[in-house]
Structure I
Amino acid sequence: MKKPRIGVIGGGVFGTQILTAFHYAHLKGDIELVALADLSEGVLEAQKEQFGVTGYTDYLQMFAKENLDAVAVVTPDYLHRQVVVDAANHGLHVLCQKPLDTSADGCLDMINAAKENNVLLCVDYHKRFDPGHILLRQQIADGHLGKIMYGYACMEDKIMVPAEWFKAWAHNSSPVWFLGVHFYDLIYWLINSKPVSCHAVGSKHKLKSIGIDTYDAVQAQFRFENGAVFTVDSSWILPNSFTANVNQNIKVVGSEGIYEVDSESRGILSALSSMPGAATNNPYAFLNEESKFYGSKPSGYAYNSMLYFTELAVMLRNGKTLKELKGYYCDGEEALISVKMAQAVHRSVESGCIETI
């Protein structure tokens, strides 16, 4: 078996999770994790020590020197476009974090670059890998909920995410781009129907008061081609005392039933002397197990989404074609749908009107 050589661009909070997943695939012998590009010399040094990757402050230099087959792009949302286009033009398969871009035009540039260079463009929407969501999709597809009528979803972060973790660039994003698109994509994927229009309202107060000019929260209501209506709340100003980093859940109501998935409260609660307060834990997303042969084994649906890309890269390296893999991953065209939804949400917040998607 030929092993694809893979690099990563962005070694921060989520980049570390990608490196953890890819390093496990490397130790198993599925891929070669060879390099990391990041603007911070400190990040490169730390990640080299942990994962053994060669570091570059210029990703184009990494492309030129490392003979890569694929790359994962883990930069801030608004910086995806140029990096992905450059990767595609170098003939590299790409795993891009969500959203694909913060504009439909940017997405189309990336989609076209991937097509022109015959490379895979995969978007890491890990909500599709949550077993609860997979079961819900099966129930809907099998008709057990009947005609889908309406639903509700929320995804809300602690304020430390924009105010501490991503303070340097949070003003270039919003809770819609950072959080909402997860569930915009999930709803589309679950009910297999395209969005038609939306009406949204948003607020700016808490973050703006501490010098970060972006929305605190946005509530959006979508109508879909099949007649379903879904409301989605996205926010990143929950107090840091909240029991989880992310509050997230979805409810779907059909003519024949109701189905709910609570992705925050998975029934695990901890309270330790070393912690500031009680916490609800979600090992179903990220869990590092002890492995008999490879040290730490990453598991959980978020890691599974990343590792799925390595499986696709292996198949492509060993003769599979993009045509054969079509429909088995979230590609650029599918990711474009949630980007258009997010753009319409922002337009509606500003206009106060219903906006077409």
Structure II
Amino acid sequence: MPPKNIIINKKKAKKKSGNKSPGPIRVAILGVGNVASVLVQGLSQSRLDGVWHPVVGGFHLKDIEISAAFDIDKNKIGKDLSEAIFCPPNVSPKLCDVKGKGIKVEPGLARGDVPPHLKSSIAENNPSFSQSLKDSDTHLVLNLLPSGMQETSRVYAEAALEAGCDFINATPATLACDPLLVKRFSKSGLILVGDDLMSQFGGTAFHKGILEFINGRGLKIEKSYQLDVGGGTETLNTITEEVKAAKREIKSEAIAVEVPYKFATVAGTTDYVDYMGNNRTSYFWISAKSLFGVETRVDVYLRTNDGTNAANVIYDVIRAVASSKRRKMYGSPAEICDYGFKKLRRPMLLKDALAAFSRKYI
């Protein structure tokens, strides 16, 4: 059973709103991959179409600043961030021109959990990572490492804690669901949120939404499954059997929460297709019974782009963390974790998570 919701240090404060921004929020990126590419491209625009929430906790998108970037790929290290985001093996499309950021990608950290297909390009570890965070005046560290790097993600979180930085864990590594680690962040006046980012309109959110609707219309759901196929390095990492099994468990548990009774459900990545780039196809099959036990069956295909699907939620989470920090709400605010991530400390319906997040930050 996941640990119960963790009590955080909390002081009442008025919600910030209006046009005056309290920024900036200085963010260090761990892993200059496909999601990082879209994030940086979006932040380079004075006006960006399709932003889900223009203002979160009083912060605008323009209040987010990249302070540093770290990677273990020797082909990206030393390059300006504006160039590194388009270096192979990244396959996110170039959506706009990005001017030089004046930020050179620095060596990151790696342990024995680096995916096999990345080992040939690993650079030396950065022995002064925590000091780099301090020198760059980083407020918040964003973990965008590949799935399966539990040990490395933990080392990064410890280093961020040492440097006095908040930490967002977008990976499936168990960090924000670790009550002892959360308490250590809280005692230091810091925030730790995660685990395993749930994209804006990805397979998990879509699956949960369909099930909630079917159940709300009075049908009895009996079975469902979700199969994902995609390109990009994250999908390649996920098809490793150990990582695939862990991700499948997280996704399946997140989906099952939407229905107040037990039913058979499975969700996970099934294959990697290189020429799909950073795109993903998800197939959903659902069987439900109505009057007289007559079956209603749903077969749906969903086609999305991983980078853009993740970016909107990450923008929101970054600003919500900064807002909570200003209100002296340390630890792991449940409203942020429930809204932005799959692996939760407590069961939460998708609509309830969005409502709670909106009440506090929108």
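None of the figures in this text is laboratory data; all of them are computed from the coordinates on show. Because the structure is predicted, anything quoted here is derived from the model rather than measured. Cβ atoms are built from the backbone, for glycine too; each structure is taken alone.
Brief remarks follow.
- Given 4.6 for distance in nm of label points 7 Å out along Cα→Cβ at positions 105 and 257, calculated: source structure among I, II: I
- Given 17.8 for mean count of other Cβ atoms within 10 Å over residues 177-184, calculated: source structure among I, II: II
- Origin of the derived value 2.2 (distance in nm of label points 7 Å out along Cα→Cβ at positions 25 and 41; candidates I, II): II
- Structure responsible for 2.7, with distance in nm of label points 7 Å out along Cα→Cβ at positions 65 and 233 calculated and labels I, II on offer: II
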